[in-house]
Structure I
Amino acid sequence: MRQSQLFTKTRREAPQGEVSKNAQLLIRAGYVHKEMAGAYTYLLLGHRVLQKIIGVIRDEMNKIGGQEVFMTSLQDPELWAKTGRWSDEAVDIWFKSQLKAGGDVGLAWSHEEPLTSLMREHISSYRDLPRYVYQFQTKFRNEMRAKSGIMRTREFIMKDLYSFSTTEADFRKFYELCAQAYLAIFNRVGIGEQTYRTFASGGSFSKFSDEFQTVSEAGEDFIYVDEGKRIAVNKEVYNPEVLTELGLDKNNLKEMKAIEVGNIFPLGTRFSDALGLTYKDEEGKEHPVIMGCYGIGPGRLMGTIVETLSDDKGIVWPKSIAPFQVHLIELSNGNADVHNEAQELYRELTEAGVEVLWDDRDARAGEKFADSDLIGIPLRVVVSEKTLAAGKFECTQRSSGKTEYMSLPDLTESLAHAE
């Protein structure tokens, strides 16, 4: 991709009224465009990052047996009325509308009801279980106040997985498997060290659910962290009884602000009871299916990564989800030899399968370096009269600022072994 042709532009100043760091940096760097409060368009750079995050999540969900589907956003109120979740008194974040043919329709904020109903056509016997079904689907939530940039919006993509099991033991086995998959996801996208499995309220379904909280001053939650055991307790359930049950010593806990980046939740038989999802055991006796749900918002995760890993110059993307691996900076100043060298390096790297953003713009060196820091691609490679004379390229790591001078073979080998 040539930067002169890139569908984006950088800004020196953050847009007025945008207070969250993730939104300020993502808008300034040309990753997203704000349409209105709680609604953002992902431009090419942002879309590439979002899709890579989705790819990591999809890979880990497939590893534990998840099967991907894509459900409708339009929702039939009759189905939701069966569980008591259609009325505004029960759920106050619905977007609702009227069909021209008559009748109400909703835009999904979650998918427990429609998937449970669908599974009635696929589950009748214990032989049909377990099932683990997930999707990446747009959700709509009519939040009173959209805030925190792309971390709390009214329209967003959610990965929601639902498990269907015969017994509590089988459900718990998958529940723990999914918890480990979530930790693997957060490690792969660069925030594993700052993210803790956090015990939280299980509501009416169980004593506890599990949140995954990333420590950040931008967070809305307070958690108590045992750094040695790498677990935490949400403030909402923090009390001596809970600490005793979890084997935690309050003297080892630190209070921290954190961003919830994922959750896993026992559902029990609430939805299967209400919607008639049952199975017959080996003796022909009928039982309700035991369910769980497991959510991660890729956009929220993207915003959290920006909040957590950026510095005073801009965004710092982990290699696994960066929009490009290399930011090639051409400083030719009209020198045809430098331009040809940059063009040849671009060709060599792309043919080797390296994702390269080539800054071929007619702009000052200072502007190009500032934009490069703001955009946050992991490796910056400079081609100039100086590097041409030296016979090596100037290569700088965005995360550490470390600069090395490499030949083309050294550079390609380094990129091939990059994590």
Structure II
Amino acid sequence: MKLRDLDIIVTAPPAPGWGGRYWILVKVTTDNGITGWGECYASSVGPDAMRGVITDVFARHMEGENPENIERMFRRAYSSGFTQRPDLTVMGAFSGLEIACWDILGKARERPVWALLGGMMNERIRAYTYLYPQPGHDLASFWTSPDMAAESARAMVDKGYTAVKFDPAGPYTMRGGHMPGMRDISQSVAFCRAIREAVGDRADLLFGTHGQFTTAGAIRLGQALEPWSPLWFEEPIPPDAVEEMAKVARAVRIPVATGERLTTKAEFAQVLRSGAATILQPALGRAGGIWEMKKVAAMAEVCNAQMAPHLYAGPVEWAANIHLSASIPNLLMAETIETPFHDAVIKGSIRVENGFVTPPEAPGLGIEVDEDLARAHPYSGDGLHLQMHDGPCDYVNGNDFEGGAPAPRD
């Protein structure tokens, strides 16, 4: 069995577009006709440029290879161009292709991917969700409304979720870390208070940030949130300053989580060695793929750290997250996004039920991709999947900010 053909589909979720502006799906076919699906979570170059990268990585390192030889293919891609160091774009391409290889191997052996990773450890996977606007909520004002966030949290907990994430702390920009404004700290406190009052002890609060603060600013914000006991403080400073993040972890009585922008065990090892975080959040379509993150999970286990796979992408990466999650002992929870489009692209083959996901028993990733639907929603925009903003923190008027991929308005 050899890898033979590659097809790339860039699909754009319809408004409001939760999960990013576009998803890059890869379809890999072997010489004996088995098809595998993967997803590349890469946002540092546009989708047209990324097509070229994916095509090059496949042709250079994978085409004609036995899909079993994942370690060999990883080492080729990781070493490409005399590098042997993490590269977000190359690893983003390889990660999606690697996920497709696991889908192929599972189908060839008529077993789910988790069975090839050491078998079942977790029969049910705890899911969490971001708080999104509910029916009747005004989209423009939702992101700065503690009351709406509390209503959304109550609705999600009533559906069975035991953890909800929110990010009210202001802008993340290309300028790097900033000191949060007092308005942003007060708003963050108000969100925590309102959500905690709405859900009580039925759910954990996950406080999301995106690397936007200085070390001192992150400590100042984190200490203000401590009375509401969030389960985690996510990526409080830029991800390239691991030792500084460790200072935050030591100063704040909230566990620090990080990882959505990291790739390969080399970068995750730095986090573990420094004590910067005790919760790792890899995006499997960027971080090196399923096998590489199985290694990271083992490293984290030795350090008494937990895994919480990240998702701001489509349902193929989510499926990969579920199989990894099923196979590891140090799973905390896995992110999920429930939209009709996510569900339809994989024809409802994996779903959240009462706040948990049951790993599929079907071969491979256990999903059926609606290829026609994915192709019927091509991406026509010019923005990246996620992107920073140029403007600085607004210390006068406060910050009204809904993330790096604002929802399109129909």
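A short reminder: the numbers here are calculations on the coordinates, not readings from a lab. On a predicted model such as this, the values are computed, not experimentally measured, just so you know. Cβ atoms are built from the backbone, for glycine too; each structure is taken alone.
Side notes on the structure shown:
- Structure responsible for 24, with relative contact order in percent (Cα under 8 Å, 6 or more apart) calculated and labels I, II on offer: II
- If mean count of other Cβ atoms within 10 Å over residues 14-21 is computed and equals 13.1, the structure in I, II: I
- If FRET efficiency 1/(1 + (r/R0)^6) of positions 118 and 270 (r between Cβ atoms, R0 = 30 Å, to 0.05) is computed and equals 0.75, the structure in I, II: II
- Computed -11500 for helix-only ellipticity at 222 nm (-39500 (n - 2.57) for each DSSP H run of 4 or more, over all residues; to 500) - originating structure among I, II: II
- Which entry (I, II) yields the derived value 6.9 for distance in nm of label points 7 Å out along Cα→Cβ at positions 86 and 390: I
- Structure responsible for 1.3, with distance in nm of label points 7 Å out along Cα→Cβ at positions 70 and 326 calculated and labels I, II on offer: II
- When Cα extents along the principal axes in Å is computed for each of I, II, the one that comes out at 61, 44, 41 is II.
- Among I, II, structure where distance in nm of label points 7 Å out along Cα→Cβ at positions 294 and 366 as derived comes to 1.6: II
- Origin of the value 0.00, where FRET efficiency 1/(1 + (r/R0)^6) of positions 110 and 334 (r between Cβ atoms, R0 = 30 Å, to 0.05) was derived from one of I, II: I
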